[in-house]
Every structure is written in C-alpha cells, then in structure tokens.
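Presented below are the structures under discussion, each in the form of structure tokens.
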Structure I
Amino acid sequence: MADVTVELDDLKFAGDDNVLPFQIEGLDVRGRAVQVGPLLNTILQRHDYPPVVARLLAEATVLTALIGTSLKFSGKLTLQTKGDGPVDLLVADFTAPESMRAYARFDQERLDAALAEGKTSPAELLGTGILAFTIDQGMGMQPYQGIVPMDGSSLEEIAGTYFRQSEQLPTRIRLGVAEFFDRDEDGKPRHGWRAGGVLAQFLPQAPERLRQKDLHGGDGDEGDFETDHDDAWTEAATLLETVDTDELTDPQVPVERLLFRLFHERGVRIYDPQPVFDRCNCSRDKIKGVLSGFTAEEIRDSEENGMVSVTCEFCSTTYRYETSEFDVLSAAKN
C-alpha cells in the first residue's frame, strides 16, 4: 500500500466517499478519516427521512464506513441499534471491499410527540437499548457480535466503549453531520447532507502501554498503568477534541487538510484512500430464497391478485413473484 507524509501543496485530495487510513508515528496512533456526500445523499433521499432521523442514520453510516473499511477479509460489518425510543432501529452495513447500505425505522406519531416536546437529542430519539456490531466472514465461519448498551451517550461515545471492551484498544471517534441548502448548476434550490468522521486508536509497540482500568472494578492484576495517563494518547485525544462539525463536513476542509492541521507537528502519514459506494446486495433470487422458507399460509397472507411483493428496506427496490413460483403452495394443493 502506497503512503505519503502529508505535504498539502503536492497532495491530491481523496475527495468525498473515500475513507483515508492514516498514522501518526510520533503518537503511536493509527486511524481512518472520511467525508461523505453523494453516498449519503443517495441513501437519505431514497427514503425522505425527517431531518432528525437523517442525522442519526448519517452518523451510523459514517461510523460503519470507518470501521468496515478496516476489514482484512471479504466479509460484512453490520451496525445496528435497537432501542425503545421513537427511532427504534438504525441499520448500516458494509460489505468489503466497498459496498454500503443503511436504513432507519421510526414511529412517526412518537417522533412528532418527541419533537413537540423538544426531545431531539440522540439519547432521547434512540432511547434505552443496545448497539450491536456484527462481523460476518462468510460461509463456514461463525459470525462475531459485540454488544454495548445505549445509555444516553452519543454514538461516537458508545462506539468508543465498544472498542475498549471488545478489543481493549483506547479509541476516540468524532462524527459530524451537516444539512445544507444551496443551488444547483441551473440555479434551482437544492437540499442535501454531508457528514464526516475520524477514528483514532492508540497502538504503541510496548504492550503495557495499552493497559487500561479494570472495566468491572475488580481486583485483577492490571498493574497501575492507565492509558489515560499516557502522554502520547492524551495529546492525540485532546487534539481530536478540538475538531468541530464544520471541519468534519466542510468540502473546503478535506480530511487531508484536517489531519495536517491536527497532527503535522507529529508527522502524519496517509495511505491510499478506500472508496465507498451505495450498493445494496439484495436480489430477486435472494428474496425468493427467503420467501421459499415461508409456510403456504404465510405466502397466501402476503398474496394480492396472485402476486407476492417484497420491497427491500435498504434500497426500496420492489420484487414481485407469482404465487405459482413457490413449491410450498403446489405441495399444499396436492
């Protein structure tokens, strides 16, 4: 993989919808950064979500892109929230090496009530529940799932907790979403979304520098070293705290420029960008395979005018099947 120490005057910027791996050798930090534009707008405009729902799904999409592009195998990463709030489900999945899809589910009546009461924070919209990361390496491999509670924190804070618990890696994540209104090339009003994010992890060569506090307050033999007191990680995390939403989403501040602003004194190194595309992996055959597992009664309940229709929740593609295509109905008649 090619790499280069950032020199802005000579650098060709990766642009939107490209995840940029980076390393700050002076701080023992590695990470990924991204700005998404066309990808995000395609996903959100397909469903015409209310703005507060769109913001949540945008954050989930960016977070999934940052983590998913780190997969070293041909598998799939799925992020999913399940809560008791008006936005009860967010799903975003990334299929290596470059395919992303996402959707949200919400209760319009409960959402309207929450907005009327000014309850618009992520914690109030998502409610209490869980955030799950599922990694599927394909046929013959057991999927891995990591679960962390949604406890009123932001998605970036919850994801940081996940990495600390599951991988024992000090991790800092920043996410930002911006709604914009401008005009297109013909001067017509245009509405859209942009989002961005940075994920940084502390990966020192000395293993003892990774040692963290006992998460459960036990008396285990962890020693007395804490990453909270490591000067390198403290510096990196403090610098990331200075990043605001404008910098994460502004097309005039590409991720290379942001990384340079944050870490140029320590020597930031970037690697080849990894593109991410809006691609759903549904198909007529896959949907039919699912329907073929239904009972004859279930298929009849779904029938309308001799047809069964199924719409993909991710890409909104509708697949239609004649009931005669299902062997279970033929068997039932005999």
Structure II
Amino acid sequence: MKAAVYDRYGSPEVLEVRAIPAPEPRDHEVRIAIRATTATAACQMMRRGDTLTARLVLGLLRPRRRFRVLGIEIAGTVERVGRRVTRFRPGDRVFGFTGFGAGGYAEYVCLPEHGSIAHAPGGLSHEEACSLVDGPTTALYFLRDRARLRTGERIAVVGASGSIGTAAVQLARHVGAEVTAVCSGRNADLVRSLGAHHVVDYTREDYAARADVYDVIFDTVGASSFSRARRCLSRGGRYLITVGGPELYLRDAWSRAFGSKKLVFGMSVDKKAALPVVSDLVARGALRPVIDRRYPLEAIADAHRYVETGRKRGNVVIDVGA
C-alpha cells in the first residue's frame, strides 16, 4: 500500500510517500480503506520529536518502526473485518481516531472494533467526516465532561479559528453560553458564522487585559497561561488548557483541591463514546465541519508546512484515496 513515512525527526521534508506492506486485521479488528486524514498540530509535534516525553514514547533518536506512519484522524470504508467482529461490516462508512499508534497517512489501517471508531455522519464526505474527529471530541471532553459548561455562562475560546477552537465555539453556543472568540482579525467573520457573540483580535489587544470576566477560558492552542487568565476568571471559574507537559496534571489536581479558580488539563484519547455524539450534533445542525485546505497524500510535506505557519482555519485535509 501507499503511505507517507518518516524515518527520522525533522522538517516536513522527512515525510516520504512510498510503498509498504498493508496491515492484516486480527480477530477483533477492522481494516479500513482510508479516504481522508488530516495534518494536525499533534502530527507536527510527533514528526519533530519536540519533547523528551514524546521521544520516550516514539523513540529517543528516531521514531520506532510502529510509529513511522503519522495521521490520527481518519475517514473511509471498512474493507475487511476480523472473524470475531460484530459492530461493523465491509462497506460501512466510518470515521475515527487512531490515537498514539497513528497510521492514518496510508491507504489502509487496522483498528479494534471497540476502539475510537464509529459510523460516519450521514450526508458528509470523507473529507468532512475526518475533520470532525479530534476537534469536536476534544472540545466535548473539556467543555462537557471537565468544565461542565452551562447555559448562560460566559466563555472565552482562545485559538477559536483552529480545529479544536471552531468546534468549541459551536458547542459552547449550542449549550447556550455567551461566547467570546479570541483569534486574528482575519478570522472574525468565520467565528461569528459559527456562533461567537464577541470577537477579540489578539493581534490588537490582550483578552486577559480587558475588563471582561469569564466563567470558562478554553485555551485550545497553548497561547495563554493560568497565571494570566486568573485575573479575568470568575470565582469558581475554569481555565482549560490542551497543551502542556506532565506537570500540568499536578497543577490540575492542586487547583481542584484548593483553588477557587481551577486549572483543567487532560487528554482526550478514548473517543468511542464521543463520536456518536458528534454525529448526532451534525444531524441536528449544531455542528459543521470547517476545512481550510485539501492536499493529496503526495503533497503531505506541503500540508505540514502550511500547518506550521499557524494560520490554518479549522482543518487541513489529506485526500488519501478515491
């Protein structure tokens, strides 16, 4: 099969499209013919081997063989099933999350039938479906499960025009919160179209220096800090952060136990329960995909270069197969 492989850490040029053996499904696995995947900030960090923590998992000096095909969001069609699979049949359209194993930059991937995969939302293309995997499920994890965002609360979404941010704006508006989107001015119309009540252009002003007070601040890109955000959080307010190291788990536990304002950190990895919720939100018109650019698999390095500019709006999709 055709796949984009990287054998060493580095710039987008380390990604090379070549032929590798196709995986074979085990008894409880499905083999998915991938039609679309995405270029994400997480894949950028994996490709570069940015942190010691990442390299302890991926490989210290170079990526271990099993991690050499990136891609964490996928959409496609079930092509084969293991002999004990009951949830899916060949021909089913699915979308899902490959997690730390990645593997989405290829024509085929095998995933456990009870893993983070689900039937794709009806009426959407493969490209649209794969763009609704990590962003919306991460936003659900933080807003619904961790912050328990409620109707009438005020929320600021930092990085509102990214993949998680565009989902968070829509979900917060659906809940009935008052939404302030923090993004560049060029993306103001986009986030307003998704439901933002107010927009703060971070190139002109600091949201944390304003007189506004928020019940929730959701930093989707690691552009802020708890210390800066505290001054504009209400008592009992929650600061949600998706980017950081293991020390944030300790700060999360400490602030939950002792602070009047909470730092909330975590990772959304198991998405099995969230994916059907995403499909339901799409069906009800509460959530829609946001796609900035599309690239063929052969131009995967170009896609990664664009994501590295930090200027993508929503998602960058990679077309893998017909």
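All of the numbers you see were taken from the coordinates with simple rules; none came from a lab. In this text, all values refer to a predicted model and were calculated from it rather than measured experimentally. Cβ atoms are built from the backbone, for glycine too; each structure is taken alone.
A few points about this structure:
- Here the criterion is Rg/Rh (Cα atoms, Kirkwood Rh), and among I, II the highest value is seen for I.
- Calculated for structures I, II, relative contact order in percent (Cα under 8 Å, 6 or more apart) is largest in I.
- Given 0.30 for FRET efficiency 1/(1 + (r/R0)^6) of positions 17 and 113 (r between Cβ atoms, R0 = 25 Å, to 0.05), calculated: source structure among I, II: II
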